[in-house]
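Every read-out reported here was derived from the displayed coordinates using simple, explicitly stated rules and does not represent laboratory data. Note that the structure is predicted; figures quoted are calculated from it, not measured. Cβ atoms are built from the backbone, for glycine too; each structure is taken alone.
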Structure P
Amino acid sequence: MTDLPTVPVGAMSEAGAPGLRARRPAGPRRSRAHRLSRTDKTVLTVMVAVPTALVVGLVWLPALATVILSFSNWDGIGGLGTIHWIGFDNYQNVVTNYPPFKPAIEHNLIWLAVMFLIATPLGMFLAVLLDRQLRASRFYQTSFFLPVVLSLALLGFIWQLIYSSDQGLLNAVLGTKVDWYGDPSVNLWAVLVAASWRHTGYIMLLYLAGLKAVDPSLREAAQMDGASERRAFFSVVFPVMRPVNVIILVVTVIESLRAFDLVWVINKGRNGLELISALVTNNVVGEASRIGFGSALATIMLVISLVFITIYLATVMREDT
């Protein structure tokens, strides 16, 4: 018998012998780096630069200018060379020699208390009810959210029809002739009712969106453990919505601090409706035109707002880590 020649495996694989094809070990594949084209880079640059420029130009620079001008007594007339720097005198005058400042602080605190203790819980309650898929829930959502999208002029007109001292709906129902907007003892509470009407719908929409994002299995697990619907909400659902709760808290605080539109439409923030935002406007664009003094008031409001914004950002960053 003739011995067959020995053929290397590589040669047999090159010849195409079945079953003997050698396979090379697969090496690591080189990932191709995706390089952006010049057009993509231009688009990305514009998309980043334009919003950044708008935020810096419309928010940060005016805020920085406000803080700087708060140390001056500039009246806005003349160039920047006419600015006279007086240090912390504006802040001292705000605290000691400006009578409307104390009522404004008290009214802002009352505004915050009403929004936080009445309007916000009411918005949460409405969101919980609408989350149960009630009949005509879309209609209720639209009805409750409608005050948020109404214009300021229309909103003021609606409440003027209700609060009018001569032909108002409220006086007609109660049989009284109260000047709801003119009486300093009641006008703040009348405006708070109108403001709560708007704030409730806003909070309802935010909280309803948060409830839709909750995993239904959490509620089912709580029900299987024998928890009532109320117990399941406060022990399971509400803690899960902690980020939404923080956002709602910060929104409520900021909305209370910058409350302005309704009181300005009624009586420009005077006669019982003093608020910090109205005082800022009265001093900056009013007859007095005290840019430095108004800037000091705005800086005080800015510092108070930054406290709550910092708490919000710290909470969000802690959730992400």
Structure Q
Amino acid sequence: MQHLRNGKPLVTDTNASILARAARATPEPLAKTVRGLSDRMVAWLFIAPTMLLLLAINIFPLFWAIYLSCTNYRANRPNEAIKNVGLSNYQRILGDHDTWIAMQATAHFVFWTILLQMTIGFALAYLIDRKFRGHTFWTTIILVPMMLSPAVVGNFWRFLYQPQIGLFTYIVSFFTGIPPTDIDMLSSVSLAPWSIIIVDTWMWTPYVMLICLAGLRSIPDYIYEAAEVDRASNWRQFWSITLPMALPFIMLAVLFRGIENFKMFDMVNLLTGGGPGSTTELASITLKREAFEKWRTGFSSAFAIILFVAVFGLANIYVKVLNRVKSR
């Protein structure tokens, strides 16, 4: 039984005997070393294995990819001699027309998904923050899409997009009068990019809503009370109080979704596979084809490094802007 004194456990006889046996079993040189360590050093000793594991998982592959990007290495020909080609892989990528088409498709996808998710997500957060009757139930319903796996969502929407039996095509046909057989979302050059944008917006708008809702709930009530005393209209309160104070959270959501959508792969691969043609071939799809279909490992490693530098550089600039907004 453990005894307490001033809320702290006392060392019982049993515990004392165990500690005494452990102390006697510890070699004297090791015991002196341990007694000489500070609390900070002991903490570092405990977390050092985890830090080394994280470095091995994250840092080593990065440097290995940088090395491979300067070679002609092919993973399907491991016995061939590896030749150093310098920066020629980077030059070929930056001068390749197909690469820039993929980057343009990626930019189109990122821009529209972020715009739609921020607009709809903030609107939903603003409505739920009003705490109308049944808002808890509707919040749970809205969060369902983000709880599903991308594989389930991709197969689910492929069924909805079917021209013959898809519910989505029948809804569009009902409002537009276009025959359902003429609405082929996944095979049309003009509609295929929007089919992916719609699915990603449906799935991840709830995530944006949660971040925006946290921003709205962080605004103190007394600020609104002071605005009502000054007879500020609801519209003026929204533009002068709600939006500026929730802006850091909105920008944080843009950062998270921008990074995730820039490297989007699974949803596009499930819905269109980059087609029709190269209409929906995002940078991640191009990277997969170069690495695992054409087996140009060195070339694909250079492409991956370019994408990493682009995302890291843009995110670093964006974080600096975000910090300035937060400090205002």
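Between P, Q, which one scores greatest on distance in nm of label points 7 Å out along Cα→Cβ at positions 153 and 281?
Numbers: P: 1.6; Q: 2.5.
Structure Q gives the largest value of distance in nm of label points 7 Å out along Cα→Cβ at positions 153 and 281 among P, Q.
If Rg and Dmax of the Cα atoms in Å comes out at 32.1, 129 when worked out from the coordinates, which of P, Q was used? Corresponding structure: P.
Where is distance in nm of label points 7 Å out along Cα→Cβ at positions 97 and 257 largest, in which of P, Q?
Details: P: 2.7; Q: 3.5.
Once distance in nm of label points 7 Å out along Cα→Cβ at positions 97 and 257 is tallied for P, Q, the winner is Q.
Tell me which of P, Q gives -19500 when you compute helix-only ellipticity at 222 nm (-39500 (n - 2.57) for each DSSP H run of 4 or more, over all residues; to 500).
So the calculation was done on P.
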